[in-house]
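Participant: What follows are several structures.
Rule-based calculations on the coordinates, nothing more; no lab input. Just so you know, these numbers come straight off a predicted model, no measurement behind them. Cβ atoms are built from the backbone, for glycine too; each structure is taken alone.
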Structure I
Amino acid sequence: MTRVVLVRHGESSYNVERRVQGHCDLSRLTEAGRLGAQQVGAALKELSFAAAYSSPLQRAKETAELILASLETAPTPSFSDDLKEINLVQWEGLRFDEVETRFPEGFQCWRDRPQDLVMQLETPAGVKEFYPVPDLYEQAKRFWQAILPHHANETILVVAHSGINRCLINTAVGLEPANYQSFQQSNCGISILNFVGGLGEPVQIESLNLTAHLGDPLPKFRKGQRGPRYLLVRHGETDWNRDKRFQGQIDVPLNPQGRVQAAQAAAFLKTIPIDHAVSSPMLRPKETAEIILQSHPQVDLTLNPLLCEISHGLWEGKLEAEIEAAYPGKLQQWQQAPETVQMPEGENLQQVWERAVTAWQQILDSTPSKPASEPERPVTTLVVAHDAVNKALLCYLAGLSPANFWTFKQGNGSVTVIDYPQGVDRPPLIQAMNITSHLGGVLDKTAAGAL
């Protein structure tokens, strides 16, 4: 496995001024940006990096150098043009409000159909039209193809920019340019990808856009956000998680460690306003939700049975070795092509997908339009469910299919942040995924047991 720790550069002068940066190299880190880079270095101290790669643009280069200087031992960074930010040549240096005024059609295209945005580039042979987002996808693919073969079973650091980082993540998991804006990348946010092999082979997003090391538990709302926020939490650990025993719809309660994880999630979310809460009715998510809501006593908990864990049928209560003995080859099929497996006397993944999506739509429909106490901020809803349900929802929200089920990791007690910046009738933004920093560091160290 190759572990890739992907970081966006620190806050820059153009970020503060809300200017388009792109290839422009006039933007520099602010004092807050330099501090953020040092905080990233402190958060990554437990890791040993075999190599480090950075964009050569100053804001990323300085971020990489500050991170590496914070580590006890660090490789010399290599700089790659394939990590440069998206080329928005006609807009670079302009404020976003100026772009919206001067290029209204292009700006709307950028917001709604980024894959169709066309720009003009002056070349010695004349003016050439190009598509910045599809071009950036090809750039990301070149980077992965160039570096992954050299780092099997190693951990590497990659420091770049918002746009290229999105393309690196999207090309790794198979998302198309139309999904360019599915994932957020905050200044000094940390994402972790685990590659089995090269580009095109299985990859797991262990975590996405972690920001707790910067002092804020969750990424900030987008400027002017109108739509709601959802905090998707997986229940705490059970004894069967620890034993790697398939539990499914057998109603296994939290174990003592699971209650500790729920309390840690509660402390992590204590200062976050929560207006609404929904849980699977099964014991392990329900107790997790109740522990979190002890810090939010004004919030009632709604139970939705459509959020129950996948029914493994005759696999429930069994260990992997017992399943393999009784159903030879089926466990491997579940691990490699989960969308093709019908659980004996249980569910298939499409059935879980359909009821999870129905539950999600019910949650969207029942979300209050404004918080009663602070109508100026977006509504925040807590949703507590299970590994398979959460993974199915994340695939759906990101634009993936049931075949991508294993793409997203969901640790016990982890928190995922999903925003609807323009309202629930517009596409969601996965702000952060599988936050487990409140459980003991950047890496997800929770039990990797059966579902």
Structure II
Amino acid sequence: MTDTLIHISDIHQDGAATIANPRLAEAYRSSTVRLFTHRLSAIAEVPGFDRLRDLGRELKRQTIENLDFYLGQFADSVERNGGKVHWASDGAEVCRIVVDIVQKSAAQEVVKAKTMVGEEVELNHALDAAGIRAVETDLGEFIIQLAGERPAHIVAPAIHKTREEVADLFEEHVDPRRTLVPEELTAIARTALREMFQKAGVGVSGANFAVAETGTVVTIENEGNIRMCTTVPRVHIALVGIEKLIPRLSDLGIFLRLLGRSGTGQKLTTYTSLLTGPRREHEDGPEQMHVVLVDNGRIKSLADPKMREMLYCIRCGACLNTCPVYRKIGGHAYGGVYSGPIGALVTPEFTGIGNARELPFASSLCGACREVCPVKINIPDLLLHLRSEAQNHAPQKSGGLVSERLTFRMWAWAMRNPTAYKLGARLARLVQLLVARKGWIHKIPAYPASRWTKERDFPALAPQSFRERWKKM
């Protein structure tokens, strides 16, 4: 994952570039608001939806706390069904395993369903380096593959693209007949991808859930391409993050009701496939099914009681749709495959906090992400923990970090000294008379406070403090 490392200033620069681009800013705003609104309508139809979230959380907690048992049970079940299990400790090992399977199958083309693990380990680069053509078959992933970009959203990877941009990409790479009609653009992609389904010898998919009891890989989609990837080619490879396990097939219904409503506002996604081993006699499907169980930093999070909760995530994307920061700066500003609040947790954990120390700070800590999470992950608390960790990995020679430490030391000193606190508050009220208008400060001239008002207004201090009002009352 060499090019997923986050440099200290990248998120600020890339975020500012998104804000400065009206078309891009509106694409993120309108798309996330639409998904957020759909979620509200969908969950309103379910009496006791909050109780359903509690059940989902408890099932994930039970699974993660006993992950060694469920991994063993899942692996045994897969092999009992005729599949083959591979264990991968990191991204390089995932790529080696997949390339080896493809080469042994003598396939020259691979069709890929949407898999965040595949993006995470940069599988397409590894296949290309081995002379194997990999084609994304999810429409959004297909678009960003043509554009040479990373996903901008967990659920909707091309959320930032306009139809004009898609038309340009298709005209250049797929079909010279230009059209702006969405249905015609979809038909062009479908025609190109159908040909690849027929040619490819190997199909690669991810997994939304993996059932330990039965060895079943569950995939959820709206386009039907995953079902084609997993049944038409001779060989199917499923990339499964070890946190995707659930205990029993009877538990699946809970997560299906949570995922569709939380992610896209649907009661249930169009296609839900339960893949249990390769084909049997007189059945359709692949001749071989390989399941790659992926660690790539997950066991490190499992071993940390403070961060273990992060592994409950079912990748619905609801936290992105509600996050005021993601809505403003977009997905690519986060620098890695995972964006939004969950990306601010996952990327530092998977790549190391020293490589992504700015991400936990890309949050207002408003708690909106926690309120919409279908399994109630306490994302703000986890971000605060990572902020503490980030300070331990901060470069020693950094003017910004030195001024930040000095500011917080002064604040801590003032909070411990009532006289100093009251004096400072009075002084601030006098100074703000120069810049406050109608209860708001629109511009603070002094750095670093000027960075705050560059993008938003600052509420002015009240004319009287609480202590002063309380004394009068």
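Participant: Assuming -15500 is helix-only ellipticity at 222 nm (-39500 (n - 2.57) for each DSSP H run of 4 or more, over all residues; to 500) as calculated from a single structure, say which of I, II it is.
Facilitator: Matching structure: II.
Participant: To test your reading of the models, identify which of I, II gives 22.6 for mean count of other Cβ atoms within 10 Å over residues 188-195 when calculated.
Facilitator: I
Participant: Let me ask another. Compute mean count of other Cβ atoms within 10 Å over residues 124-131 for each of I, II and report the one that scores greatest.
Facilitator: II
Participant: From I, II, which structure was FRET efficiency 1/(1 + (r/R0)^6) of positions 116 and 428 (r between Cβ atoms, R0 = 35 Å, to 0.05) = 0.95 calculated on?
Facilitator: For FRET efficiency 1/(1 + (r/R0)^6) of positions 116 and 428 (r between Cβ atoms, R0 = 35 Å, to 0.05), the value 0.95 is produced by structure I.
Participant: Given that semi-axes √(5λ) of the Cα gyration tensor in Å, for residues 68-243 alone, derived from a single structure, equals 30, 17, 15, which label among I, II identifies that structure?
Facilitator: Considering all the candidates, the number was obtained from II.
Participant: Where does the value 45 come from, among I, II, when percent of Cα pairs over 30 Å apart is the thing being computed?
Facilitator: I
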